[in-house]
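Values in this text are rule-based calculations from the coordinates and carry no lab data. Just so it is clear, the model here is predicted, and its values are computed rather than measured. Cβ atoms are built from the backbone, for glycine too; each structure is taken alone.
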Structure 1
Amino acid sequence: MKTIASLLILAAGLSLGADKSGLDKATLETYLRHLELWRPEVGVKIDNAKDSKDLPGFLDVTVHLTYNNMVLPEQRYYLSRDGKKLFRADVYDINKNPFQANLDKLDLKGAPSLGLANAPVTVVVFSDFQCPLCKQEAGVIHNQITAAFPGKVNVYFRDFPLDQLHNWARQAAIAGRCVYQLNPAAFWDYHDWIYDNQSYIGMDNLNSKVQEFAASKNLDGMQLGRCIESKATAPEVNASVATGTALAINATPTIFINGRKLEGAVPWDTLQTLIKMELDHQTAVAAAEKDEACCTVKIPTIIK
């Protein structure tokens with residue numbers, strides 16, 4: 001049975017009224033719009049309440065949101081069976097990694113990476129090439145982490161262009177994936193270059209600027225141009241965005257350290273401390289497992 005390690009109560013104890021119930025979708029939508037300050041333009045679709053697998057005795061309610069033709073991260077709430085009490089919570093199983101739900105959704109197939117595949121710490125950054133805060137974090141992600149923790153951290157880059165805010169971010173993500181297809185090692189040069197030149201790039205000159213980058217790195221400009229023009233890597237960008245949406249990402253950069261979610265630009269001192277803590281945790285877990293193994297009595301048998 002799962003136990004609650006962290007309960008972030010939004011509306012526990014708040015009555016919906018003696019004659020009202022959250023089991024009525026119209027009533028629940030009105031209540032949530034007021035509670036969460038959702039704008040009128042936000043589309044709301046509420047699933048039917050169902051028995052909660054995490055919290056026996058309560059109901060799960062999933063709310064799907066859309067805005068400007070974009071699918072926003074879905075929201076999950078718990079509802080008492082009488083529909084009178086509503087809350088949102090993080091539910092953890094003491095016998096599992098507290099960030100296992102995130103790890104299960106972190107699809108890293110084909111993602112550009114730096115470091116050893118079997119490194120004890122995995123850092124995943126969801127970023128937008130037109131985002132100023134992402135530019136601020138880029139140097140930390142690419143340079144400081146790998147320099148400070150050689151062989152101990154594997155860094156992955158995932159695209160998450162914010163189309164509603166940035167007009168050339170998605171095209172830059174498509175171009176980055178095209179660069180990666182041509183030469184995986186050149187992706188990180190592209191990563192640094194586009195953030196360094198972010199203020200000089202616009203939708204009108206992005207392709208020509210990328211061609212300048214390609215020439216400086218001896219990449220096949222014609223092949224790269226065809227890839228960008230045909231949007232051959234758009235499905236990869238879309239898949240990355242879908243992964244981010246499943247992880248309820250709504251801002252960039254968003255960083256995951258062994259599944260732990262951090263939103264916004266994280267200062268290097270904080271990031272360094274968290275990675276050190278994760279390394280210490282991994283060491284402690286390995287030592288505990290070793291101790292358990294050494295204390296296990298095995299019955300001797302003839303067959304080995």
Structure 2
Amino acid sequence: MPELPEVETVARGLQREIAGRSILSVAVGKSDFIDDPALLEKELPGRKIRAVERYGKFLLLRLGNREKAGAPEPESALLVHLGMTGLLMPRPGREPPAKHTHVVMQLDDGRELRYIDARRFGRMAYLSGEGLQTELRRFGVDPLETRLEEFTQSIHRRRARIKALLLDQHVLRGVGNIYADESLWKAKIHPAHLGARLKPAQLAELYRALQEILRKAIVLRGSSISDFLDAEGVPGDYQRHHRVYDREGKGCVRCKTPIRRVVVAGRSSYFCPQCQKAPKGWKKARRGRSPERVGVRPDGGRPE
């Protein structure tokens with residue numbers, strides 16, 4: 001599932017390609033991932049795409065108001081989560097739609113902004129006014145914008161495993177399994193440590209590691225594990241730089257110890273047992289448990 005670097009890559013590409021363009025019409029096919037399909041078809045035509053931003057793991061298409069008399073309209077936006085296989089890209093209007101194209105927005109320059117998604121695990125919603133602000137307030141701070149003090153407080157005030165806290169979108173928005181594992185490895189912190197028990201120096205190191213890895217991944221256009229493509233249809237390149245994620249059994253690049261996989265907070269976590277020492281009691285607690293299958297979503301809920 002696309003994480004912060006992948007969504008940032010798509011957002012930057014769309015900002016270059018479609019910011020300033022107006023939506024002339026909207027055609028919706030399968031719509032089980034759309035909050036209110038009729039609202040999309042009603043509200044999007046006639047609006048200009050002012051800007052395309054990343055908000056956590058979401059794309060946020062900021063929309064202009066339609067010209068009409070009366071009181072000014074509230075701020076509105078199209079919120080898009082790509083799920084596991086979603087693609088949002090502008091294509092020439094004359095080009096036949098790809099299979100699994102579910103939303104087509106005709107733009108004023110002859111192109112079409114198309115949402116393509118084989119599995120439809122994403123989300124799309126038109127939001128405005130207080131509804132938009134309420135939705136955005138659900139999420140925590142952006143890991144690239146937060147200060148160290150704020151990051152430390154967010155972790156220390158919650159009694160949960162550090163891996164779970166990094167993945168909790170109400171704590172930090174945008175971090176997923178790949179970059180949580182990579183950052184914990186770089187900071188030499190086992191994913192099962194309780195966040196509240198980590199020392200300030202450990203959290204400072206994790207803060208620096210997380211920001212460094214996310215920024216580098218953005219430069220390399222994210223990680224393409226299976227389906228991710230950017231707004232131009234180009235895969236990312238950061239998967240070539242993974243140190244632990246999906247490297248079970250391979251030697252740690254620091255100490256050559258085989259990388260292991262364990263389930264923490266319902267998610268597969270890759271770590272080095274030598275560089276990332278487990279907290280006291282963890283090995284005993286894990287004894288006799290069988291790991292879950294990789295890729296199973298523990299919550300089964302809507303994307304965040």
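Quick check on the output: 15.9 is mean count of other Cβ atoms within 10 Å over residues 115-122, derived from one of 1, 2. Which one produced it?
1
One of 1, 2 was used to compute Rg/Rh (Cα atoms, Kirkwood Rh), and the answer was 1.05. Which one was it? Numbers along the way, then the final one.
Working: 1: 1.05; 2: 1.01.
The correct label is 1.
Work out the source of 2.4 here, i.e. which of 1, 2 gives that when distance in nm of label points 7 Å out along Cα→Cβ at positions 35 and 107 is computed.
Numbers: 1: 3.1; 2: 2.4.
Comparing all candidates, it corresponds to 2.
Using distance in nm of label points 7 Å out along Cα→Cβ at positions 51 and 275 as the calculated read-out, with 3.7 as its value, let me know the right label among 1, 2.
Checking each candidate, the match is 2.
Which structure, out of 1, 2, was helix-only ellipticity at 222 nm (-39500 (n - 2.57) for each DSSP H run of 4 or more, over all residues; to 500) calculated from, if the result is -11500?
Derived from the structure labelled 1.
Among 1, 2, considering only distance in nm of label points 7 Å out along Cα→Cβ at positions 75 and 99, which has the greatest calculated value?
Values: 1: 2.5; 2: 4.1.
Between 1, 2, the highest calculated value is found for 2.
Looking at structures 1, 2, which one was Cα extents along the principal axes in Å, for residues 163-250 alone calculated from, given that it came out as 38, 26, 22?
Working: 1: 38, 26, 22; 2: 43, 32, 19.
This figure was derived from 1.
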